[in-house]
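Derivation of every value follows stated rules applied to the coordinates shown; laboratory data play no part. What you are looking at is a predicted structure, and each value in this text was computed from that prediction instead of being measured. Cβ atoms are built from the backbone, for glycine too; each structure is taken alone.
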Structure 1
Amino acid sequence: MIKLLIRRALNPSISHGFFRKSMRNFGSKSGRRLEGKVALITGGASGIGKTTAHEFIQHGAHVVIADIDTQLGPQVSNELGPEAHFVHCDVANESQVAEAVDLTVARHGRLDIMYNNAGIAGPALPPSIADLDLHEFDRVMRVNVRGMISGIKHAARVMIPVGSGSILCTGSISGLMGGLGPHPYTVSKFAVPGIVKSVASELCRHGVRINCICPSPIPTPLVVGQLLALLPGVTKDRVVDLVNGLGELKGAKCEEIDVARAALYLVSDESKYVTGHNLVVDGGFTCFKNLQIPFPQE
């Protein structure tokens with residue numbers, strides 16, 4: 001490497017040629033980063049899932065949208081174009097998750113990417129732990145934890161034999177610190193990084209990667225709808241402003257496309273040596289807590 005650097009320094013034509021070749025290679029790799037890949041996205045009919053499906057397709061992937069919404073799902077599939085296909089799937093029902101995986105393989109011949117994104121928030125009003133409805137707790141866990149495990153299980157079932165694949169899960173900063181959401185939702189999201197690390201310890205032996213993303217609150221249709229129910233008389237635009245105002249990073253806000261681009265990185269070959277990782281997309285929200293001490297102004 002040192003000899004190459006010296007040669008390039010002494011001979012500019014070598015350096016320039018090397019640079020041009022490197023840039024050509026960089027461009028070909030970064031242009032369509034999922035060319036020919038096959039992805040299955042749960043909860044893909046709206047919010048983060050829909051935006052990620054669009055991003056994957058823009059980068060050359062075939063995407064199967066698995067969602068419980070049989071009205072919105074086909075509409076989104078048509079909107080995204082011929083590279084998208086919709087399948088009805090309630091992730092709380094393992095057999096439906098298995099069928100979605102099998103349909104994807106039957107339709108495209110393989111499954112390269114499994115994005116476990118489906119989830120629910122649970123009760124709109126966070127109750128005291130003393131008043132917690134355990135039936136509601138179980139409902140949230142069935143979707144957010146059991147549903148995710150089902151997706152991982154059946155993706156692994158078809159990825160292990162071929163020795164490759166990338167599994168991704170949507171977490172939340174509510175799973176990194178307490179007090180940011182209802183207890184059932186918070187507990188379910190704390191489970192995500194733990195499951196990812198546990199499964200990574202096994203799947204790495206088969207060449208299959210698994211990672212997760214923990215984003216800040218985003219004004220998705222689900223989030224906005226819940227807050228509108230809690231804040232009667234408040235407009236949708238005001239709710240969006242409230243959610244966007246929760247961040248700490250000046251001049252920026254967390255949007256669906258930020259999570260989609262993080263997902264694109266984690267499922268692409270650019271992250272080929274990344275597994276068991278939790279990519280936090282929160283503008284530093286969970287990094288610090290300022291001391292509320294009135295220091296004198298300098």
Structure 2
Amino acid sequence: MIPLLIDCDPGHDDSMAILYAARHFELRGLTTVFGNSIVENTTRNALKICELAKLDIPVAGGMGAPLVGSFAPSMIHGASGLDGADLPEPKRLPVDMHAVTMIIEQAKKAEGELVLAAIGPLTNVAVALRTEPRLARWLKCITIMGGSLDIGNASPYAEANILKDPEAAAAVFSCDAEIHLAGLNFTRQAILDRSHAELLRQAGGAVPETVAGMLDFYLGRNEARYGKPISPMHDPSALVPFVRPDLVEHRAFHIQVELASPLLRGMTVADQRNVTRRPDEPEPPRANVKAGIRMDGPAATRHVIETIASYGRG
């Protein structure tokens with residue numbers, strides 16, 4: 001199994017990603033960051049998910065604010081960041097280690113093998129890269145749920161995880177690590193709806209039934225905001241390509257994060273031109289990101305839901 005560390009801000013879709021990962025990867029731990037709620041809540045939510053699924057992995061709390069400015073929690077997940085689920089209270093505390101330290105130590109321990117899944121704002125990852133310059137080459141790759149090759153969601157141009165800390169995202173995108181991107185253009189191809197919640201209920205067991213409740217709440221919030229009780233399968237889509245590469249297609253792009261423009265702040269600007277360079281033109285910047293462009297959405301959602309349903313079978 002591929003060793004994996006998840007940096008997250010649970011979060012309904014983060015929770016699904018954690019449960020999915022525990023079945024398909026060697027899950028080394030969870031690090032938490034602000035985002036869907038304050039970091040105290042996201043850390044507690046991560047511990048609750050571990051308690052629910054009986055995952056014996058370390059959880060380390062991390063950064064509580066962006067590198068520049070402040071942030072507003074994404075209320076689509078509710079006040080706790082994980083409303084709508086009757087989760088068990090955690091029996092243990094976070095480890096006595098900062099998330100940044102855990103990222104560095106786990107990468108060093110599994111040099112060249114560890115996949116770092118960053119499915120929240122990229123603050124922890126940026127600080128870890130700044131703290132330990134060798135981190136980029138220690139990692140096998142960083143897989144990010146964030147950004148978009150087309151329209152945004154937190155603004156017309158920016159996706160929420162990137163917009164919550166654009167400076168951190170810019171630092172991560174400019175590092176020397178191999179970066180895989182599951183942007184909104186990719187995650188919107190895999191749609192969750194109420195039929196998926198019903199499939200989980202039919203599976204039975206504490207984990208599937210709890211996730212069904214989470215989905216009910218989350219889809220209801222999406223219906224109130226967007227008019228339909230559906231949601232893209234955001235965070236698990238950053239992990240599916242490692243397990244089911246047959247379901248996806250990626251393409252390499254040079255991507256930068258816009259920082260200067262108030263209108264475009266947080267936009268992931270991808271050079272998607274397919275042109276032949278003239279002799280008098282400078283070399284274009286090298287591609288720095290492998291971005292998802294196509295996914296068999298129905299097959300991917302079925303695969304993830306079946307994985308979570310498997311918890312009901314022990």
Structure 3
Amino acid sequence: MTAIEADLATMSTQESTSTPPAETSGRGEFPLHLVLFTIGIIVSTPIIVAIFTSFTSLNRILADPNSIWSAPWTFENYVSAWTATPFGRFMINSFIQTGIITIAQVTFSILAGFAFAIFRFPGRNILFGIVLGSLMVPFELTFIPNFILISNLGWANTYQGLTIPFLASAFGVFMLRQFFMALPRDLYEAAKIDGASDWYYLWRIMVPLSKGAISALTIFSFLGAWNQYLWPLVITNEESMRTAQIGIRFFMANQERAFDWGAIMAGATIVMLPTLLVFLVAQKQLVKGIAMSGLKG
């Protein structure tokens with residue numbers, strides 16, 4: 001057995017023999033559960049209303065807003081929202097933008113977090129302090145300089161303009177650096193004794209051990225990129241480069257009569273669906289990643 005295999009076996013044994021958390025009284029947790037349930041209802045109500053409204057015709061909504069809760073329901077609003085504007089193109093743009101930003105943020109965060117956690121080099125703490133300091137700078141402060149730079153480079157109405165300002169995440173670097181530092185240093189030293197390179201250790205050992213934290217960061221990056229509104233609105237003025245969020249706003253602006261709230265909510269539901277699916281599928285990894293990372297170091 002190599003040194004690295006021995007260390008991994010020790011870590012596995014420690015995890016399996018750790019004392020399970022003490023069970024708490026269900027009666028004592030009832031007030032907390034009641035508060036969480038109430039908060040959940042408040043947060044989810046707008047989403048539920050939007051979904052039910054998307055299946056209700058405009059005439060029924062105007063006649064009786066409460067009619068959204070009863071049949072008959074219709075899919076005509078989704079057809080109207082999809083065909084009234086090039087919604088398919090908007091969704092493709094959003095997926096491309098979100099995919100590029102998410103992959104770049106996760107990759108750069110893994111590499112930078114590994115460097116700050118493992119390597120000892122002059123100025124490491126200063127550089128990490130700069131990374132932390134950038135978290136304190138509001139996006140609005142850098143908005144105009146970013147816009148001027150992107151415009152001067154000729155990247156308006158391009159995927160470069162939509163994505164490049166967001167390819168790195170200071171929060172992601174901080175989060176993964178803290179998690180990597182929580183892993184035993186002996187694991188790295190054992191890998192070096194076995195002749196493993198830093199690159200091998202990162203991708204074959206550290207990344208698999210950090211799947212929870214990386215999954216959480218991936219979800220955060222996806223949600224942040226998908227929900228962008230202000231930057232795509234300013235940096236694009238061609239319909240072919242609009243994202244889905246901007247598409248809903250232009251769909252509302254192009255309506256000649258009173259707002260068709262059913263169609264508007266259908267468009268909002270279409271845009272909201274990817275984020276809901278990502279959260280429902282990966283919520284266990286999200287909670288586990290946050291709990292495992294613990295932001296400790």
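Things to note:
- Read-out helix-only ellipticity at 222 nm (-39500 (n - 2.57) for each DSSP H run of 4 or more, over all residues; to 500), computed value -10500, structure in 1, 2, 3: 2
- At a computed 18.0 (mean count of other Cβ atoms within 10 Å over residues 84-91), which of 1, 2, 3: 3
- Test item: Rg/Rh (Cα atoms, Kirkwood Rh) calculated as 1.04, pick one of 1, 2, 3: 1
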